[in-house]
Every structure is written in C-alpha cells, then in structure tokens.
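Asks: Structures follow.
Please treat every number below as a calculation from the coordinates, not as lab data. Here the structure is a predicted model, which means the values were calculated and not measured. Cβ atoms are built from the backbone, for glycine too; each structure is taken alone.
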Structure I
Amino acid sequence: MVFREYGSFGKCWVVDLGEAEALVTLEFGPRVIRLGPKGGPNLFKEFAGGDSVGDLGFRLYGGHRLWSGPEVPTTCYLPDNEPVTAVQVPDGVRFTSPANAAGIEKSLDLRGIGDRSVTLTHRLTNRSDAPLELFPWALSAMAPGGVCYVPLPEFRAHTEDLLPATPLVAWRYTDFSDPRWRFTPGSLSLSQTESPSPQKAGLWVEQGLAAYVLEGWVFLKRFEPHRPEDCPDFGCNFEMFTNGEMLEIESVGPIRSLQSGESLDHFETWYVRQTSEFHALRSGSREWLNEAAATCPLRAVEPRVSG
C-alpha cells in the first residue's frame, strides 16, 4: 500500500493503474480525487477550497463520488467530511464512510485493477431503522475544457423499426439550442466551456458507455445499462451536467426499496486512454464510440453479499 499527501485533500491511498493512477481520499469521502496518467494531468476537477453548498455542511471537493438519489437536500447534500476506513480486499481496496444523518452508509471498492483501468463497486447500505427508497448515483466531476460523448441508439430506417429507442430527458434549465450541445449521427456531445449557465440532460444508454475527451486523453466510463423501467428520471441510466467550472458524467442505478441492513451495489469500469488509440475519434461520430465499447468492456466482479 502506498499513501500520498495530496494538496489540501490530505492523506490519500494511491491505486497503481500501470501507466495511470487513482488517488482516494482518507480524511473525507469516499472520493476518488485524482485519476490520470502518472506525471500527467488530473482528468477530474478539483475544488481545493472545499466550498460549502447548502446549509447542511456539504462541501465541493470534486473528483468522483457516490450519491443516493433522488436529488433532494436532505439526502444528497449531507456532508461526507468524516474520515473513511480503508481495508484491502481480494483484488483491491474498500473505502467506507460512516452512515450519514439519513442512515445511509456509502462504500467504494476499487477492484479488478489493470493497466490504466479499474472496476468500482459503489454500495449504499441502509443503516436506519426504516425502509429507504433510493438509487445509486455515481458522479465523476471532470476537469474543464473537455467534451463528453455518449452514443445514441443505432440508426434504423423508419420502415424497419417503428418503436421508440430511448428517452432524452430535459431539466427546467436545459436549452438544446445552446452551442455546447451537439448532435451527430449516432452520438450526443456536451462541451465544457466558461459559460456559467448550467446545462443538463439524461438518457438511457443501451451500451452503458460514456466518454470524456480532454487534452489528448480519454476517460471512458462503462456501467450497467439496467432496464429503463427500473431507472429514475423518466428511465435514465446516464446524465450529464455542466457549468462554467466542470462537467459531470453520471451513471445511475435502479430505484430500490432497502430495508434496514440491506445494500444495493452499482458497478462501473474506468479506462484512461490516449486519443491516438481511437482512430475514428476525429470524426466525433458513433464509430469511435463503437471502437471504445469493443475494446473497453464493463468488467464483471464478484458480487458482494448484502447486509
């Protein structure tokens, strides 16, 4: 095990990913505060000051975090400022926070560690005395200046398929005429710029794939698709949000009712790649996303026992 003091974020556990690395905070979280090539840029956004949001003590740190939806202040914006426990598990490390004021315990396993890749198990556990209805929500706050890409449904002629393929969900502040949005054949992209006005959209991504391209690097997030009828926000398993400081890539799990002591897991696999590894990337179309899906799969890990 290797530890590193990382700026204002304090002591972190260093997860070696070959030519890349991930840093997980130990003094608060659990948060993956850094992901990127060794000696290279952090692909995640950092908020070094830890600015407060709302009245409950939640602080902006950046990086990757686990939330429990829906987005209401009494659950989402509870602070994660307490130290986490870290233990080695087969093929990885587990980071666990104390249960918050809503009775939700969060843990994050980094397992299946490979060359510039890692599989994450996000777990929500109900430590309260009452049932809780919630869903896991894995948010990666990306560094500014990049572009997020997600595949749209495969094109089929009107004469071949008459049924809808995916929801495209807007928020009250969504404006698809904003130039940060771009639709191409088979893909949707959202650019992060200095524009301060927030933008957000959600959809159901059949491939369970999203990508963020920044300064010659690609962050690939693979996630379980789940069935749209099990997912929140009109059937979304993926959402993306941007403002003038960052862009969030968010995978969403199914809605479940957890009895006291029950847990719910949500899986992602991350890849750090260079843009030169995807020959079709310059087109910005679906072809390079198909290439990414074929070469960077969601890796299975052994399920954890509930409770």
Structure II
Amino acid sequence: MQIWNGVEEVPHLDGSVVTIGMFAGMHRGHKAVIARTVERARQLGVRSVAMTFTPHPVLVHYPDRYIRPLSSVSQRLERLEAQHVDATLLVNYTLEFAALSPEEFVRTHIVDLLNARVVVLGSDARFGAGNAGDIETMRELGEKYGFEVDVIDDLVDPASGRRWSSTWIREALADGDVETAGYVLGKAHLVRGEVVHGAHRGRELGYPTANLKAEDVGVVPIDGVYSGWLTDGDVRYPAAISVGTNPTFKGEERTVEAHVLGRTDLDLYGHVVTVEFTHRLRPMLAFDGIEPLLAQMRQDIIDTADNLGEPVPVPPCEDVHAG
C-alpha cells in the first residue's frame, strides 16, 4: 500500500475510487465500506484510496478535550493495508482545512487531487465545514463534477440492530466488555507499546510480566484481569493480563502487565509488543497478603489457559513470604 503523507505527495491519478473517514477502530462498518471501495476500484481498473486525517479532529477543534485514539496512525495504516487498499492519503487536519465548505472540499480533494470516479461512503457520512455535507450533498456534487456516489446502507449489527461504531467499542471497553469490543471490531481489541521496567513484583512472585504504561498505548479497558495474547515480532504468546494500579501493593501508576503463560525466561525490555484482550476474568482486587494473591494468580492463569484453549502451565516453585 502506498502512503501519501499530505496532499503534496499525491501523484497524478488516472481515476480512483475514494472513501473517507478516521478508520480509528477499523470496525465491521469500516471494513464493509473499504471492501466496497476496493471492489469498485478493481472493477474500474483504478486505485482504491482511503482518505484519513491526522491529528484527530477533536484535538484540533477542542484542544483542551483530550481523546485517546483507539489506534495509532501506524496501526490505522496497517489495518487499511490489511484490507487491501492501494493507497492511503493522510490529510493534515487543521482549522483551515476544517473551514472548507462541502463543495470546496470535494472540488479540491476529491476531484482535482484524486480524480475520483466513485466515492464510497457509509449512509451517515458527514463532511465539510461544520459537517454541513451529507450523502445528498455528495450526490449533488457527484452529478456536478462527474463522479458516482456509492452508499453502504445498513451498517448495523443484525443481532442488536445497533450501528457499528467507534463509540460502541469505547463503551464496551469502559465496561471491561472486551468480548463485545472484539465483536464490533471483528477481531480482538489490542494495544501496543514498549515494554518498560516495573517494580519486578511479578518476577519475585514467580510470574514475570511485560509492563506497558497504560497512558502510552491507546484505549485500555477498565481495570481488571483479562485473558489474551502478547505478540513480540512474529511470535504470539498466550497471556494473563492485568490492567490497573496494583492495589495490593498500593501502586499509583496505571499499567498493563502481561504474563506469558508458562514462561519465566523471556527478556522483552525495550521491545514493542502488542497485547490483545479476549476475555475479562475479574475486577482488580486488593488482597490481604501474598498467599491469597498467589492463589488468585494461579486461578487467573488456569482460567486464561481454558479461555485460550492452551495447556495449563506447571506453577513455578514458590517460596514467597508476605512482608
């Protein structure tokens, strides 16, 4: 997939099929729109192009209202490439860009820049200053400038009738419902970050963890213990994952700590790893001493192995005393 970092990097195009959006979560609705974009481009023998924006528009319009992205720009690009898009245009989102009227945006970016023959959108798409443009606006502009508008309707979950959306994903993660988040995404929710040194308590207890700072890795589910996977390079490991501040030890910094089942020999410090959340096991708890904590950790590992269809590892030899 080609990546165009700004409009100045876009080459001359002999036609394209374009879709527009943030694609932050790459949920099932996004995938349906992108699949149609790729399909139409192949039919016409032109490039499929995803136009997306950085930074997030909320950060530009409301700089004091921080919103943690569901995925980084690099993750967004990886997911677009995985959907077989030919090229992605990263538009620098500024107040000046946001002030373009719907027609100015279409003329300068869709027509003059990308030479679109088809624009593929979800039925709720909005564009232009103040989100004044909608599907009918795009159709009118398509007639004026000579491109087709292909609208993907019914982007809803057939079971619940709810629209696929990033908001649904965020709500599920805020409740710790990583299974619903994964259902909306079509794959497990994940975060990515560099493994940093922690307090080494997990190693002292016989269950070493790869520690990530929660503030650095994306949208993390509510505090608790989860089953999932840790991927380092090309290797994917089953993992029990703790999210929170370690209340048993009166911790203050919120972290994501992943223990790879049955492995005490891994040295992941400095590695950039991916952590996937598949099941929620329990809320974060404070324990009265080491022994009840160890008993719960052993149970968490058994439950994780069961959830992931992995063998239960032999517990480490423990000679740990409270205090």
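Asks: For structures I, II, calculate percent of Cα pairs over 34 Å apart and state which one comes out highest.
Replies: Once percent of Cα pairs over 34 Å apart is tallied for I, II, the winner is II.
Asks: Can you spot which of I, II the value -8000 was calculated from, given it is helix-only ellipticity at 222 nm (-39500 (n - 2.57) for each DSSP H run of 4 or more, over all residues; to 500)?
Replies: Structure II accounts for this read-out.
Asks: Looking just at Cα Rg over 2.2 N^0.38 Å, for residues 23-62 alone, which of the labels I, II belongs to the structure with the highest value?
Replies: Comparing I, II, the top value of Cα Rg over 2.2 N^0.38 Å, for residues 23-62 alone belongs to II.
Asks: Which of the displayed structures (I, II) returns the greatest value of Rg/Rh (Cα atoms, Kirkwood Rh), for residues 191-270 alone on calculation?
Replies: Comparing I, II, the top value of Rg/Rh (Cα atoms, Kirkwood Rh), for residues 191-270 alone belongs to I.
Asks: Quick check on the output: 5.7 is distance in nm of label points 7 Å out along Cα→Cβ at positions 15 and 255, derived from one of I, II. Which one produced it?
Replies: Structure of origin is II.
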